[in-house]
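Dropping the structures in below, format is structure tokens.
Values quoted throughout were computed directly from the atomic coordinates according to the rules given, and no laboratory measurement underlies them. Computed from a prediction, not measured in an experiment: that's the story for all the values here. Cβ atoms are built from the backbone, for glycine too; each structure is taken alone.
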Structure P
Amino acid sequence: MNRWGQLALGLALAALFGWLTLRMVDGAALAQAARGVDLVALALAPGMLALGYACRVQRWRRMLRAQNPGLGFARAGVAFVGSIAVNNLAPFRLGDVLRCFGFARWLGVAPGPVIASVLVERLLDMIALLLALALALWAFSLGGQALGLARGGALVLAGLGLLALALLLRPRLLAPLFAALIALAARLGAGPRAASLLTPLMETLTTLSGRREMPVLIGWTLPVWAFEGATYWAVARALPALPVPEAAWLAMPAGTLATLLPSTPGHVGTFDYFAQLATLAAGNPLAQATAFVLIVHAVLWLTTTLTGGICLMIWGLGRR
């Protein structure tokens, strides 16, 4: 599928999940739930999100230190948050392209290692989200048959997460898989492209494992998602009408994993629907759950886009 086909699919899915999110919501009840927001409590949410992004930047900077030991936190932060803002506004994950290629000179690191670091970052986040969702599913009492399904799913997710974690700690076990993927891609006419992605990734994983950096990166991943969850929690506590604010800890991994689906920039519709499902499953009414999800989405998007816009301005001035 070409890029325009992907964009059309993303728009269609965004429209579908957006409709599913709002189709049964009473507008008056939604407005009433939103009007009751405690703005003082809500102000904690961007602060929690900022702390989480500081941990993300530090984790990424550690991955790039082998290529540029002098890379500073501020310079890495400009590239990281600026790319997030572009992802929020432009299709085709252009922010990731910008981080890997456009910011390479700014970072003092060649594009290959930057691409590998982004892939490692994604793997660490996927593992953390799988384990967080497994823990939340196990912790919430969903009742009846749903409880058994949830706990069974939690065990499967935890198993997948722990297996992926073991492979990150022993990346040489991945070498046969990567070789098979490159060979398969070669048969399909995409061998060089696959090799350009997987070879630097394997080298980076091996380097990080050999320098015993991977446990440190895993250690930085824990506060990344703890602060992300705290952002959702702050929004939930700011909504007095939300009877089960603990749902924030289930909505966070569910909504974030849903962003893997094709959608619009900012993940409109896909994020909202699955985060809403998680909030409802925890025992919240529909209007209040929807208000919570929409406010969380607004906080995430506005905070990263506005901060990232400032970072892009700094980068533009620095290039001059």
Structure Q
Amino acid sequence: MPKNNFTYDISLVSWNSSVWLEKCLNSLLQQTQKPENIFVVDNNSADNSLEILKKFPGVMVFRQNENLGFAKAHNLNIHESKTDFILVVNPDVVLEKNYVEALLDYAAGNASASALVGTVKKYEGGGIDTTGIEIKPWRIAKEIKINFSQPTRVFGVSGAVALFRKKALGEIKIGNEFFNESFFAYKEDIELAWRLNWAGWQAYCVPEAVGRHFRSLSKNTPRKIRGDLGRGLSFRNHLLLYAAVETRGTLLPDLWLILSFEILKLVYLLITDFRVTVKALAEAKKMWHSARTFAKQEKRIIKAVDLRKIFKA
């Protein structure tokens, strides 16, 4: 029996996800602590995702005529939710039956826990896919791949499978946006993790909750498959993070590390991916002011020195 009295909804975004969708939904419906609702935004899938969704009449599907992106689509679902928590999950994720219950039980005893993840393993092979997100001093955000033995604080959690406290999301929302919609896709989970930390909320890995992630696209996926759009968004949003969430207090202590890394990275990308890189730079420059405007509305109640301790831990 659950040790908590929380309610939760599930937010899922489908975009040509038919290969994994049925397995994912079955695992969500088999959770020992049942969701109030499962909301699915279908981003104009061209495969048979909608036909698969019809097999699950209890699922609320919001069909779109265009690809809204990860951030805006999940924001639509979160706005629909009236529960205490919401599970944001990718369609290529399968969860063990007690996954959500274990996270909610931990949250019941930790009122500061706003974002939670379990031990998410690779779908095949059994290795660790993610147990959270860490920020390196040179500002690379990396998936933590430690098999923790007890609940552990992390900087943030991957948007592939993240349980969020709705109260926390409400506090850090800017306008109507929980996830920053200008990011469209890629690194919006990192941007959200920064804002939660700035606002004094905490993220945790609860290792007894176990899931599996196929991770259809990753940094190891060949560029041709990842496509120009994905590569461009990833680099553009990496740059926009500096405008959206950083301050002098977080940047200056690591400035030489950051500049050295960014110069080397830029040279490499210009040599290996010139067209996409130049386009991403131009878009980042165009969006820089709006990202800074967005940042000025953020709730920041902790000091930069304390924030740096979190991602350097």
Structure R
Amino acid sequence: MSNDTFPAQAPSTDFHTPAPPLDAGRRRFQNRVGLHVALFALTLLTTTLAGAQHYWGYLSELLRRTPPVEPSLLLNGLWYSGTILGILGAHELGHYLYCRYYNIDSSLPYFLPLPPFIFLTGTLGAVIRIREPFRTKTELFDVGIAGPIAGLVVLLPALFYGLSLSTIVPEPTQGVVIYMGEPLLFQWATALVMGPIPEGSTVNMHPIVLACWFGMFATALNLIPFGQFDGGHIVYAIFGDRVARYVSALAVLVPAALIVVSWGWLLPTTLMALMWRIIGLGHPSPFNPYEPLSRSRKAFALVALVAFIVCFTPAPLWIEELGATTH
């Protein structure tokens, strides 16, 4: 996810010569490297601790047995942390490299840790900060779509490898179990690697698969056509400001409505509501907002739409306890 908090600029009427940066004399691409490294290290720690929990759950075969708690769990937590940080890092690196390509000043990724014993992911994700306006819709589109595509390039092989390490076990019949919705991409990959799942059985996901599942959820979330999400960048670049505002307003209502289906949408809906309240639904205008987007890029937007569809699930998380379901 990119964080574009720069001010809107007056539109340029020159369709061929892009406007210069806001401050051409300023040193650009400057970063507090120590802060980025510290946040990454802390996120590596929180995701590895979360990964140790997930690996213990994997060994327990959905609580059918009780594995010993030993130091090796921490090492095996790297299966999860390495995968999820790889997916998130590739996503933000896609944004960052295209910013460098177009000479748009931006920060290195900020990784965001979360307490691992409270949040299943151990991280809230990662963001970059874009410090100046885009010059054209082409730049906006390319930077926006580069993140999700780069993340999927890492996610897809990891998903298939993680499924090869996963097992099929009987479904739990007692206790409290957190279930995770299955996006189409997960369903198709599972069918290819593991074949039909017998009645009364389920997939005991290796932590790599769990990291990929969170990566799919993050990809779908980023591609929601809202505000300054990646999907919002794409919609603005194709349809312009007015349509993007209407689509953003509708987009925030969908996860809000889905809270009644799954509490997994509570945090994303809260985040979107805060963004709406703080920075609004408007999108910072490029210097040249009238430059038409090429047909090839409009066609490539279908790739983003397909990625959103196959990574989306209406019920990401729900809890079952002794046959009684609470969504």
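Structures P, Q, R were compared on FRET efficiency 1/(1 + (r/R0)^6) of positions 41 and 185 (r between Cβ atoms, R0 = 25 Å, to 0.05), and the highest value belongs to Q.
Out of P, Q, R, choose the structure whose coordinates give helix-only ellipticity at 222 nm (-39500 (n - 2.57) for each DSSP H run of 4 or more, over all residues; to 500) equal to -13000 when calculated.
Source structure for this number: Q.
Structures P, Q, R were shown, and relative contact order in percent (Cα under 8 Å, 6 or more apart) at 35 was computed from P. In terms of distance in nm of label points 7 Å out along Cα→Cβ at positions 137 and 161, the structure with the greatest value among P, Q, R is R.
Here P(r) over Cα pairs in 20 Å bins from 0, in percent was calculated and came to 30, 55, 14, 1; which of the structures P, Q, R was it taken from?
R
When Cα extents along the principal axes in Å, for residues 49-168 alone is computed across structures P, Q, R, the figure 58, 28, 18 traces back to R.
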